[in-house]
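Scrolling down, you'll hit the structures one after another.
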Structure I
Amino acid sequence: MSHTQLRIVVLYADVSGSTRLYEKFGDTIACADIHTCIEILSDVVEQNEGKKIKTIGDEIMCSFYRPQKAAEAAIQMNQELRDASEMGRFQSGEVHIKIGWHYGTGIFRDDDIIGEAPLLAQQVIGMAKRDEILTTQKSIDELPAIIKCTAKFIDRIEAEDGSGEFDVYALPWDDEDSDATVVVGGSEHDITGGFEHRALILRYKDQEFEMDHNKTHCHIGSGDDNDLVIHGVYTSRHHGEIFYRHGRFHLSDMSTNGTGLIHQGDDYVRLHREERMLSGSGTICFGGEPNTDPDAAVQYECVRAEN
């Protein structure tokens, strides 16, 4: 392989929740479903003028010379997996992925790519949630207007390669995405039809923690390095996260014991390695249940943006 530095797209697609697949369905079913998923993803890469570089467990690494083809492949990957799930191709019922990609410089070395493109793509996929396509400002700038205008700013982060800060964007792929944007006759029409959150207020004992579109992440757990430290009996050191995405606040569980959610008096719902959008007000319990572990209960209130 040539060691010449090139401008290239590196795209990672990772099976989301693969650990849960193994835990819930066992090795045989999980391995078979992940294998089927990788085959579908590889076919999509080929169809869009890309090349599969390697498979790393439940993750595929591939390259494209044209950013537009990478964007189209990422969208098609999600759509193909949704269709495959509906057709019953997965023994576990359905399989989801998350995608991160970046258009930058890279060097082919044997059966790998090294350099800026894979480093930043790997950092971006580390931020992605289930069903999400994340990319960078540099990548977005290379896309045609009909794709570019749908991109949604997510966050500005520091590059791990020391090159400075860069902006991360999400690309919608589902026609039913509540934040989707369509282009009609050369102009954009927001088809959200819903509302956005202006702020989220968290109340824990005598503390009050407020989030908004500037303060977009809150790490929660029993460890002192969290933004909100919880002293519950069953609270993990790094238990979960609340983050702002697409105009709404979302709760993500990353714990051993799970996270409980009660929305405005509704039934108790337990999340385990899952995420859910927050709305209205209610109680989040990081570990047990509010009546058995009150020291783990946090009150939340979503503040809607004014129209």
Structure II
Amino acid sequence: MEPSNSSPTHRCGFAALIGRPNVGKSTLLNALTGARLSIVTPRPQTTRHRVLGLVNLPAAQIAFVDTPGLHREGGRALNRSMNRTAAAAALDADLIVYVVEALRFGEEDRIALQRAAEANRPIIAVVNKIDRVPQREQLLPYLAALAQRHDFAAIMPVSAQDPKDVARLRELIAQHLPLSPPLFPPEMVTDRSEAFRITEVIREKLTLELNEEVPYGIAVEIESMGEDEGQLVVAAVIWVDRSGQKPIVIGARGERLKRIGTQARRELNELLGRRLHLQLWVKVREDWADNAEALRQLGME
């Protein structure tokens, strides 16, 4: 179905969520869209891909773009790829939503702001996680200092846990988008495929389960998907980049892998609204995070 809103006051455009790792961009995207589009863990650099989330308001359509956290260039090809993804999203956006954490501003926040400013787009600064600030008057000097760092189009303190804050932020962002009819059909929620969302949920459960044991050497790839007796049957490979990581992921007598699979299947049943049978294998691909060809095969380039 073609988008059909020809109102001369309708606004539409891309709003890229930019910030350092672990600042709450993915949580904010999920809150703004009202959908579970980006995976969320306490670990920095959980987001590796650009994820589009669409919101339709009475007079606007917002195409939010979640991005990997901008960080100091690491030695691994994966780190460089994530930085390129975030920077490209900023250049493609109509508006940048620069996310910082209340009362915190470090070197990686400065780097993220510098990269955002280089895109030469209007920037709204969102001061996230204000629910963690014990006394709100502490915010005032922080907001004043932030305002000195860039000529922001607006600065808004929010908590992604507060629906009123989220609604106000949606309206503010919509006001700064260009006049345009909708670019996407009203029923569309994301441009990401079902297969992508399945791999991301599996990776989220792996990250939460493994904690510090297998830092960033994990990727998930769908080997096959098909229907069988009314349920979706998915076979997926968990790639690790060291042979010693394979038994860690599998766990004693396979219990850890079984637990991860159960957690992922339960969430996917709810997320996709259908029964799902999930088969997981763990394989080794040495140093895949430093291999440009492997990153392309895994959809990260």
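Read-outs: derived from the displayed coordinates by stated rules, not from any lab. Here the structure is a predicted model, which is why all the values come from computation and not from measurement. Cβ atoms are built from the backbone, for glycine too; each structure is taken alone.
Overview of results
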{"quantity": "Which of I, II leads on relative contact order in percent (Cα under 8 Å, 6 or more apart), largest value", "calculated": "II"}
{"quantity": "Top of I, II by distance in nm of label points 7 Å out along Cα→Cβ at positions 21 and 101, largest first", "calculated": "I"}
{"quantity": "Which of I, II yields 1.9 [distance in nm of label points 7 Å out along Cα→Cβ at positions 29 and 253, calculated]", "calculated": "I"}
{"quantity": "Which entry (I, II) yields the derived value -7000 for helix-only ellipticity at 222 nm (-39500 (n - 2.57) for each DSSP H run of 4 or more, over all residues; to 500)", "calculated": "I"}
